[in-house]
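Peer 1: Next come the structures, one after another.
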Structure I
């Protein structure tokens, strides 16, 4: 049986830039998802996949991965803490997420710097207005009113380049690079 040859220049991977919480924070986020699931239904995000997306890049050629990593290695950004305190429901994509009433300037500066580095290196990305959130539940069957919760702080000390890799009936997140905030 002849298989089609995969050309390395055209093979692509799906990637994004994100902050991942430490295990205790992941546990707090997961507990919040457990509380919300009976109310809104849907599919909870696996605890190890809970993250704050900085930028969704999408599909890139595998051959551009090193260029992307090199561009990200030039980023200099300060550490910060963001406190998630509000449950939100987004009807248009049926997600339940956590948002922060106060967004640190350091987070917005990091996202801005990442956008500039990506643009300067010829990468395209989802360039919507940045709305920091952590998705807890996808495909929520029932709307939920936005409301405040016991605050959950996320200490940002490093950020990652992550591949979203389809595996059988789910997606795995594979770290491709990580950089400290200093």
Structure II
């Protein structure tokens, strides 16, 4: 059975709006694809372990990735490590831009009571999985909205320049109207590379 791994963003959870939309869409339209959205810690080493463990557990069955925000950053690393396919939604393209404001302060998950205090060690752990050169451009579909108030969409457009892209005017970091694209996203993920 194929598996779809939805990777939520920083301080988010499986209860995020897009994650729930994907889960519901699959249940209705593609029950043949098993949905997974693990709760990821804000601590990069824990997230890395969780994601590697899940992917290796499901392989050699097909594993498809969807990643939002920091989840797109993680998805990129998994594509390059395992040769998977991914849809990236307003992804973090450069981890250095994420780190400085988040160090040595208490951070709270948006959907739970989990709190975190990140250090330089965590910033280095996140940087350690940065992909600077895309080796499998045909494995990605980048979806960004120019109104993203959290990330500069142009960084993702540049990083994934050789990849399929959907650049919508307006919108925001949540990617307004994402549900319109779920079916097309699943079709893309199932293409032969």
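Peer 1: From which structure (I, II) was Rg and Dmax of the Cα atoms in Å calculated, if the value obtained is 15.5, 44? The partial results should precede the final answer.
Peer 2: Details: I: 17.3, 58; II: 15.5, 44.
It was calculated from structure II.
Peer 1: Have a look at I, II and say which one yields 2.1 for distance in nm of label points 7 Å out along Cα→Cβ at positions 18 and 154, as calculated. Spell out each step's value before the answer.
Peer 2: Details: I: 0.9; II: 2.1.
The correct label is II.
Peer 1: When relative contact order in percent (Cα under 8 Å, 6 or more apart) is calculated, the result is 32; to which of the structures I, II does this value belong? Please report the intermediate quantities before stating the final value.
Peer 2: On the way: I: 32; II: 22.
The correct label is I.
Peer 1: From I, II, which structure was helix-only ellipticity at 222 nm (-39500 (n - 2.57) for each DSSP H run of 4 or more, over all residues; to 500) = -10000 calculated on? Intermediate results must be reported in sequence, preceding the final value.
Peer 2: Details: I: -7500; II: -10000.
Structure II accounts for this read-out.
Peer 1: Here's another thing I want to ask about it. If Cα extents along the principal axes in Å, for residues 58-137 alone comes out at 38, 28, 17 when worked out from the coordinates, which of I, II was used? Mind dumping the intermediate values first?
Peer 2: Numbers: I: 38, 28, 17; II: 39, 28, 22.
The read-out comes from structure I.
Just so you know, all these numbers are worked out from the coordinates, no wet-lab data involved. Given the structure is predicted, the values throughout are model-derived calculations rather than measurements. Cβ atoms are built from the backbone, for glycine too; each structure is taken alone.
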